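No lab work stands behind these numbers, since they all come straight from the coordinates. None of the values given here were measured: they were computed from a predicted structure.
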Structure 1
Amino acid sequence: MAKSVTVHFATNREEKGTKNEVTGFGPGLNRLSPILLRYGAAEMVPEPGKGVAYRVGELRIAAESLPGVTAPESADRVLGSTSVFDGLRERLIANKADLLLLLHGFACTFEEALSNAAELKTKWSTKEKPLEVAVFCWPANGTLKPLLDYVSDRDDGRLSAKAVSRSLRRFIDYMREVAPDQRCDAGVHLVAHSMGNYVLRNALQALLSDLGGRTLPRIFNNIFLMAADEDSDCFEDTEKLARLSELAEAIQVYFARNDRALVISDLTKANPDRLGATGPRTLTNLPQKVTLVDCTDISATSPVSDLNHQYYRKGAEAIQDIKYVLAGRRPEDISGRSWVPARYCFRIQKSGA
């Protein structure tokens with residue numbers, strides 16, 4: 001029988017419940033400020049045949065008290081991030097695991113974001129490289145009405161930039177504060193899917209602003225840009241993702257020319273070519289850390305409504321490729337790929353091809 005999966009989270013979504021007892025999170029921004037964060041963990045229970053892989057079995061929201069903001073001036077300061085990071089660090093040590101952080105995409109509820117993270121933990125982990133997962137859950141609406149919800153989610157993603165930057169800075173500070181004998185040797189990886197790449201772009205700009213434009217600390221072993229709903233010129237523009245490589249040892253760009261969700265984004269939202277459909281606009285001066293992986297041949301997943309956009313968590317060939325990356329294989333040594341010199345990318349082949 002499938003086991004429950006623990007997913008850690010940070011979110012700037014609106015709180016459900018009462019001031020004294022938060023019971024969950026809704027589709028809007030935190031009502032006090034879009035930069036306010038709540039941390040916690042959820043036990044995700046397998047939910048086959050329901051359209052999602054997991055449902056929330058138990059939700060644990062870490063206590064948070066900010067004097068003068070969410071509590072009286074006389075109250076003690078309590079950071080929910082501390083208890084969540086402590087628990088996560090202990091799990092990483094006990095399980096000898098790496099940490100995977102998820103920035104989810106458009107039209108994703110709080111519960112769906114947790115389910116997707118649990119699915120990645122289940123499908124991307126191996127015995128040799130187990131994973132613990134955490135998701136930054138920004139307030140996507142969870143609905144798919146043409147244009148209006150897309151624009152609303154994009155606005156909320158942009159307004160969440162400071163919150164994501166704040167969460168990253170708190171994570172960096174925490175790692176620096178841990179005593180040497182309490183540290184873990186876990187690798188840390190980030191995956192941004194679809195519109196989560198636009199959120200990442202804005203969070204990167206917020207982080208650069210917060211740090212006064214200084215060189216960014218290297219936090220991640222790998223950053224995976226999956227089916228990115230981001231402009232194809234993003235690596236050329238310092239206002240977009242040109243400085244992303246400072247945060248990571250390697251950047252993996254997975255794209256599919258037949259990604260119909262991104263074709264719709266091109267045609268109906270007045271967006272330029274998308275990174276997740278065409279790859280980078282130009283290969284000139286592309287950072288050496290960037291590896292391009294063409295998933296066109298293996299992007300189709302079930303149901304058809306996936307629109308060739310969910311291969312990163314449903315496509316067997318893409319998942320196997322990702323496992324090799326997480327295991328530390330060099331790009332040229334990953335089986336199931338072929339090199340396409342004219343496009344300076346690898347192409348994942350169908351199984352048995």
Structure 2
Amino acid sequence: MTTAPQSLQVAPTASAAYRATTAQHLITIVLAWWLLGGLFLDGWAHNHLGESLETVFTPWHAVFYSGFVAVAGWCLYLASRGWKMGRRGLAAFPDGYSLAAIGVPLFGVGGIGDLTWHTVFGIEVGIEALLSPTHLLLFAGGSLILASPLNAAWQSPTPRRAPRVLRWVAVLSATSVLAITAFIHMYMWGLLSVPQGLGWVQTRGELSAVLLTALMLAAPVLLLLRRFGLPFGAITVMYTLTNTAMALMLAPGDWRVPGVALVCGLLADVLCVLLQPSPKRVWAFRAFAFLLPLAVWVPYLGGAVRLGLSNLSLELWLGVAVMTGLGGLALSALVLPPALPAAALED
């Protein structure tokens with residue numbers, strides 16, 4: 001008499017892929033936005049109450065650091081699941097979340113250092129609050145956490161036309177990274193660089209901020225386009241959310257810049273649909289990289305002059321707009337460099 005062999009129960013190996021679900025990515029993004037919202041709230045306080053700040057124990061710091069505790073706890077929970085699967089070290093985190101594994105302790109060290117710094121040297125005012133060493137550690141750690149869902153979506157074994165929700169995960173995570181980049185460079189953010197907070201370029205000296213901001217706005221879009229086919233509205237969401245947060249922090253009540261960002265984002269999305277830029281359509285990728293900044297800065301600078309909010313000459317504002325396009329074109333050569341000939345790959 002024989003018996004049928006029983007199926008073997010094989011435990012998952014440490015080398016098996018461990019990927020977070022789309023729902024888990026979205027939770028990471030929501031909790032990361034909690035942290036990001038606290039950062040912008042703290043930025044508002046430093047910009048509008050800077051001279052009166054005498055302690056680090058403020059409501060906006062509470063929002064900021066509680067957001068970190070929430071997203072860090074969530075990432076560690078994801079790592080605990082990997083640990084139970086037999087994965088160790090950075091591999092315990094879901095694929096792509098190794099950035100968070102580095103960002104969480106880095107942020108923690110920055111937070112402890114920031115408390116010590118404020119206790120010894122007091123509260124920074126103005127640009128010093130952005131560039132103090134402990135704040136730069138916080139920014140670095142936070143950026144790594146914010147970028148983790150994007151990194152995970154990038155590494156997922158899906159084609160360019162990945163499921164729409166996964167592409168939106170990448171877009172929303174990239175939006176978070178763009179927002180924290182804008183925050184760090186608030187003193188050079190070309191869309192809100194006027195000291196009075198009017199949100200319009202008024203002098204020639206502010207045009208350098210325009211060129212830097214143009215590169216920061218173009219970079220995440222071009223990077224996403226190398227990996228994904230962007231859903232319609234992606235650029236609109238990225239530009240509108242980022243500039244709304246910046247406007248609420250620097251010039252609350254002034255909705256002109258968010259409105260311009262909405263219109264320019266829609267225009268860029270239309271260009272993306274028409275050109276269909278991708279690594280296989282290099283000419284379209286290059287053309288889009290040139291036209292993307294123009295879609296922002298021609299309406300912005302031209303509109304400011306048309307409405308009498310800027311005294312820039314036609315040659316100057318139009319020339320600067322073209323320079324932003326050339327910057328986008330140069331950036332595309334870094335994001336999508338020309339293929340190397342076979343001979344160049346030989347040792």
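For the reader, a short list of remarks on this structure follows.
- Which of 1, 2 yields -9000 [helix-only ellipticity at 222 nm (-39500 (n - 2.57) for each DSSP H run of 4 or more, over all residues; to 500), calculated]: 1
- In terms of mean projected area of the Cα convex hull in nm², for residues 34-137 alone, the structure with the greatest value among 1, 2 is 1.
- Each of structures 1, 2 was scored by Kirkwood radius over Cα pairs in Å; the highest score is held by 2.
- Of the structures 1, 2, the one that 11, 43, 32, 12, 2 was derived from, the read-out being P(r) over Cα pairs in 10 Å bins from 0, in percent, for residues 154-305 alone: 2
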